[in-house]
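Each reported figure results from applying straightforward, stated rules to the coordinates on display, with no laboratory input. Please read these numbers as outputs of a predicted model, since none were measured by experiment. Cβ atoms are built from the backbone, for glycine too; each structure is taken alone.
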Structure P
Amino acid sequence: MSPAVDLTGRWVGHYRQHEHERPISAELLQQGQRFSGTMCDGQPQSEFTLFEMAQQAGLPPGADELIEAKLREDLPDARKGPIRYAAHLPANSILDGHWKGRVVYFRKTYQGSSFSGYKLGDKLVGVQRKGHAVHYEGELSPDGRLIEGRWWIDADAASGTYRADGTFVLRREGRD
């Protein structure tokens, strides 16, 4: 790979979380070893059953039933109807990163409020926060057209959220 590789341009791909692929696209502007840009999430909303959420989070068997019982006890109005796990993210985010050799790192900061928690009918119970950040680190292909790697969200004890992670792929679009 030549040191003249420039990350500037449009990149498209996906991130994978809990066996689900979510489309993403990014516009990057490189300045030396640093770059900035924007990213758009193609499917920023997701919902799962409590069983799917517990299984994907690696919780022990029966955890979904304990969560449901606790929510129904704490929220008497939620005694009927299904309870689902929901995540709602803003579609747009800002990127700030750097690269050295073939290792590319960037931090993605969502613009607006995100939510993760439980949906009971039209009621949401969970954590809402602004400036939610996700870390990405990957390897740039020798031809400079592909970045593959891992993403992660740090645990936050104050809000009771756990570390989350997965994989991602970005391909340069429109440049030969």
Structure Q
Amino acid sequence: MGKDKNANAYGIISIINHWSIGLIFIVMLIFGFYLAYANFALGEKGPLMFWHKSIGASFIVLALWRILWRIFQGFPPKVTVMPLWQSITARVTHWLLLLSLLIMPASGIIMNLYSGRDLNIFNIITIPGQQRDETISGIAGFLHHNAPYAISAIILLHLAAALKHHYIDGDKTLLRMLGRD
């Protein structure tokens, strides 16, 4: 596992990680908001929750892979000189996004298990529920139900910054994540 070949570029694995894991994560956030706010008839929500839990529990493996890849690869140098506040904001935003990849599936898994419910993952693996613990499940539930609002704002900031770099600054920040630097 070496560094990306061009020190200013993202390699193909980094690009695939970014776009595929980002897309899955955004779809799961939208799916979660749908589950939280849609009006379901009796019995309609359960099968959707099965898919949300199965995908979310599986996603934690991808999240760990993504975070470890970023830690070992590091971040390529900036393609343009930025004010210090922008540089700090970019770094904090990237790490918050990576942390979010763990917070969401982990909090969902913990909330489920410590509510005393088994976690059935695609009818392949079942993780047995733990003894019901209102404190643990409550903290995990609070995170799982409230963090998506902050995470959505961070994602929008990330998207806005990428578009700013491309259309206002005219630099190659976005292009290199598209593999076109």
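General observations
- Comparison of P, Q by mean count of other Cβ atoms within 10 Å over residues 40-47 - largest value held by: P
- Origin of the derived value 25 (relative contact order in percent (Cα under 8 Å, 6 or more apart); candidates P, Q): Q
- If FRET efficiency 1/(1 + (r/R0)^6) of positions 48 and 168 (r between Cβ atoms, R0 = 25 Å, to 0.05) is computed and equals 0.05, the structure in P, Q: Q
- Top of P, Q by distance in nm of label points 7 Å out along Cα→Cβ at positions 24 and 80, largest first: P
- Origin of the derived value -3000 (helix-only ellipticity at 222 nm (-39500 (n - 2.57) for each DSSP H run of 4 or more, over all residues; to 500); candidates P, Q): P
- Comparison of P, Q by mean count of other Cβ atoms within 10 Å over residues 56-63 - largest value held by: Q
- For 0.30 (FRET efficiency 1/(1 + (r/R0)^6) of positions 16 and 128 (r between Cβ atoms, R0 = 30 Å, to 0.05), calculated) the corresponding structure among P, Q: Q
- When Cα extents along the principal axes in Å is computed for each of P, Q, the one that comes out at 53, 35, 28 is Q.
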